[in-house]
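Next up: some structures, all given as structure tokens.
Just so it is clear, none of the values below were taken in a lab; they were calculated from the coordinates. The structure presented is a predicted model; accordingly, all values stated were derived computationally and were not measured. Cβ atoms are built from the backbone, for glycine too; each structure is taken alone.
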Structure P
């Protein structure tokens with residue numbers, strides 16, 4: 001994430017040159033690499049920000065002993081994804097958000113999100129637990145927030161069904177607290193046969 005937080009893992013993505021035939025297939029559905037929650041959140045935020053990646057920060061401002069407030073500078077962005085590709089990805093992420101609307105949708109708002117399920121190996125290399133997540137931008141038509149929910153050993157498998165309900169609760173709270181206008185109707189859905 002670039003935050004240099006104590007205990008933060010750096011993620012894992014072997015170079016393309018190291019991929020064997022199996023890795024080329026499994027990476028397509030989310031296996032063979034690892035990201036932490038901040039990295040996942042930043043990836044969704046970059047897509048929602050039309051392909052521009054902002055340096056992450058967890059400090060909004062600092063107040064000194066005299067009460068003076070120093071706001072953190074707004075980080076400069078770097079284009080890492082073509083804007084048209086980012087728009088297509090947001091469109092596809094909205095399909096996922098619509099598919100899991102019953103569990104993770106926020107009424108009146110478009111959600112662009114993706115679920116994830118990871119098998120976690122223990123020290124002995126054997127499967128020891130499962131992680132599910134749901135990460136998305138809301139409202140999808142004018143993104144204001146990216147929310148990522150990660151659960152370890154949920155009662156269920158799919159992130160949309162397990163982590164999605166907490167995403168929904170947080171999303172409803174944020175839309176109400178910040179008085180975010182309702183989404184406009186979606187006009188360009190990608191056709192998908194579930």
Structure Q
């Protein structure tokens with residue numbers, strides 16, 4: 001059974017590889033996650049976090065770079081290739097079966113990102129405690145389909161906006177880090193040319 005973009009908004013169970021395509025994920029991401037600012041009022045030093053997703057971030061968030069290298073699979077060139085159906089799961093599987101098998105669960109969990117950004121738990125991320133190379137200031141997480149979905153974010157160098165730096169699925173959460181309550185989430189529409 002193939003899923004639709006609408007189906008991905010309220011997904012309860014992990015989809016199979018036959019249920020979704022990278023093209024579907026590109027449309028879903030662009031229509032329901034990009035072109036808006038997610039404004040989180042958090043209790044850490046009474047900070048406001050304004051998170052923006054860009055279409056060019058999708059190939060990285062899906063982990064395409066772990067399967068296939070080259071500029072045609074990243075950023076400005078990669079997103080249109082996903083959206084027009086030129087980069088497919090079959091193409092990635094045939095290009096690098098080992099990379100594909102280590103990344104497919106990340107791809108299959110990606111639709112839960114929509115639910116995560118609407119109901120996150122925030123932690124102040126410390127890569128030293130996590131023993132990680134992830135360059136994130138905060139990690140948003142929640143549990144879906146038996147796994148913890150994590151979104152790492154950090155402040156952009158040129159603006160006050162935060163941007164995603166990684167998307168992960170794990171069997172557990174990062175321990176030993178400060179949980180920061182979210183008091184309010186405001187979603188602000190943005191022009192579609194960003």
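Summary table below
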| item | result |
| --- | --- |
| Source structure (of P, Q) for log10 I(q)/I(0) by the Debye sum over Cα atoms at q = 0.29, 0.30, 0.32 Å⁻¹, for residues 129-168 alone, computed value -0.88, -0.92, -1.00 | P |
| If distance in nm of label points 7 Å out along Cα→Cβ at positions 17 and 145 is computed and equals 1.4, the structure in P, Q | Q |
| If distance in nm of label points 7 Å out along Cα→Cβ at positions 33 and 57 is computed and equals 0.9, the structure in P, Q | Q |
| Comparison of P, Q by relative contact order in percent (Cα under 8 Å, 6 or more apart) - largest value held by | Q |
| For P(r) over Cα pairs in 10 Å bins from 0, in percent computed as 9, 37, 38, 15, 1, the structure of P, Q it came from | Q |
| If Cα Rg over 2.2 N^0.38 Å, for residues 25-96 alone is computed and equals 1.35, the structure in P, Q | Q |
